[in-house]
Structure 1
Amino acid sequence: MYFEIAKRNLRKHKIRSLLAVISIVIGVMAITSIGIFGNSLKQGMFEHFQDVANVIVIYPSYEEGFSSIDKQSVKQIRKISGIQAFTPVKSEGVLVKLGNEETYTQLYSMESIEAFEMEEGKASLAGDRCVVGSNLAETFDLKTGDKISIKNKKFRIAGILKSDSFRIISDRAVIVSEKNFDEMFSKEYERVILKASIDDVQDVSDKIKEILNKKEERVKTWEAQKILEVYSKNIDFISKFLMAIAAISLFVASVSIMNIMLISAMERTKEIGVMKAIGALRREILTIFLLETLILGFAGSLIGCVFSLAGGYIICSLIMESAKYVFTPSSFVNLAQGFAFGVITVLISGLYPAWRACNFQPIEALRYE
């Protein structure tokens, strides 16, 4: 019965009720869309970097006067448990002949390139094979099977590296086997690149520093995982900041609801007086007014959530060029939170008008014009 009375009262002022719902829709949509976009951005980042998230790079402690990693240290690192892929690295700036063209780039030696993902071709350094960076391949239109020359030694391109946003290896690099590198240059290892299980990255990194830095800090480690954690925290901070700004619109909507319900209570003063005169209880008047507020909040929040999905889809499509992360469990958590926040905020805004309405004195209410 109370619900039907509440619906009837809202229908009496359709325009007023519609404007109240629209204000709630805008507030809920703004908050939830930003939350969905933030989660989508974070998931997209983790997927994009998942191939390097478990990479550890070991390099000399230059501050302590070390400029390379010796063979003994490499042997010690190799024995550490938990390592899935391992390659010590040497490098040298070289002039590379690419058919009729020449360019200066960085030459790397590696035992294997299992730690890297290929964009094209095979990850092979056997014989005279080499692998080139994606930028070098794009600039000079290189393809697998093409030949290049370094210090009069010819190499055949076996594969092209996928672009690495962390720049662990230059996109303009040429990678050859350690044997081929040593035939042209005599250098010590300048870094070691390895992969570990994503759960073991920190443990492996700590073991390396514990073994090699017993007497002095000879090496340092860099974990891609830490960079991802920083990115994730930054995205969370920006999302929460924008959601806080968007929450202002929902606060404005709640003030609007309070104003509407106060006006409604004043307009229905005589009606409330009649209801009380024939025996209506305070809690019954309170229930009717709170139900009216709840209907507005429920309708506005529900429509706002539907529009949030559409808004999140459009934002992700425009900025990330992909909306595949919009319909994920985390997005639906955002929707549930946005819906609950909208309903609760509006319900709170309706408490004072409902309390005021139920406290009208019957005699005074009946005299009200």
Structure 2
Amino acid sequence: MKTVYINWLYICMILCVSTLYIGCSDDDEVNGGQPRIRFVRMTDPASSDSLLVASYQSNMVAIMGENLDKTVEVWFNDKKAGLLPTFVTNTSILTTIPAELPEVITDQLKLIFDNGDSLMYDFSIEISEPVLRNMMSEYVSAGDTARIRGQYFYGPLKVDFSGGATGEVININEENTVIDVIVPEGAEKGPITIESSFGVGESGFWFRDDRNIIMGSEETDFNGWWGGQSFIEEKDPVIENINGNFVRLDQAIGAWGWIELYTGEGGTIEQATSNIPKDAFNSPSSYSLKFEVYPISDMSGAQLRMYIGNAEGLDAARQKNYYIWAPNFNVTDKWQTVSIPFNEFMLNNGNPVYNEMGYQVSFYFTGPVPSYLNFGMDNVRVVPNKE
């Protein structure tokens, strides 16, 4: 998919130049005062000299011409574009091409003016290939339903998992932004591809991502642990495991109570956290901290304080620096993937420096609101946002 990065300073420059042009041409009516489109171009400064005869959905474009200030509607094919009065001048209109798939293709741009007149201009919309944003859960067993979120999911669709297995698409929502697919036998860890009539899109995320796991609950040696090992379970009557052992909590916590979920320094905790790649510290905005959660009951008010670092004195450090994860998802009978921008996580942890030996860790529940913690958790990992 072609992506346009909007430069608002450049947009302001376009509008200012347009305003100056109006002032210079008040005395001689251009084109007899009739609206006219000269050309359409990108709003990206790096591409502003590229004139367009077609563009992708969701791209912002500048419509350039004369006597355009009375425009009240902009249409691409049979889809109406959003229009802000501040982005309409006598010589330019800034608008975003609708993301919806047109039902009637005219290959024309249409302007409608306040007097009811209209102006047509030849302009085609190039339909985007599927874009995969995320999954409800990146861990789904064969035979179960996976939900994938994104854009441009125009059926019919073919969903291929790493390993070559093809899933069965059982639902596409009306907005073409969510699909449900049955995970096939033979689906392996790695990216997912979705093919439509308009192209092929590949996920930046991995299905069943097991890279850089820092809390997988598979330890048998708890050297260095301060707490959390008592919550590790191999199986549970309510929650089906998705990747071996997992953390299982089922208890109340009062205001400013304290539950150690995963805490320690040295030993196997330090060894596990050494899996965080050096590049995640150099380019934290390119990474996310992810994990799966299976919520049994509402966890409103709960706060999981998450510290990773290498300061002297774990107890003091973890009470000073931490990222707060406040659960805000709906209660379901499914695992869900939580994704935290790693740059935000790092900032709240005092931006610790890379250490190939690993780090201190403290994930603990505390906070001012009593809550009931009834959930499963697994696969805490730090992974790149794109493959």
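What follows is calculated from the coordinates using simple rules that are stated; it is not laboratory data. None of these values were measured; they are calculated from a predicted model. Cβ atoms are built from the backbone, for glycine too; each structure is taken alone.
Points to keep in mind about this one:
- Highest-scoring label, criterion being distance in nm of label points 7 Å out along Cα→Cβ at positions 188 and 212, among 1, 2: 2
- Identity of the structure behind 51, 25, 18 (criterion: semi-axes √(5λ) of the Cα gyration tensor in Å, calculated), options 1, 2: 2
- Structures 1, 2, by mean count of other Cβ atoms within 10 Å over residues 252-259: label with the highest value: 1
- With relative contact order in percent (Cα under 8 Å, 6 or more apart) derived as 29, matching label from 1, 2: 1
- Given -18500 for helix-only ellipticity at 222 nm (-39500 (n - 2.57) for each DSSP H run of 4 or more, over all residues; to 500), calculated: source structure among 1, 2: 1
- Comparison of 1, 2 - label where mean count of other Cβ atoms within 10 Å over residues 60-67 is highest: 2
- Which of 1, 2 yields 0.00 [FRET efficiency 1/(1 + (r/R0)^6) of positions 180 and 260 (r between Cβ atoms, R0 = 41 Å, to 0.05), calculated]: 1
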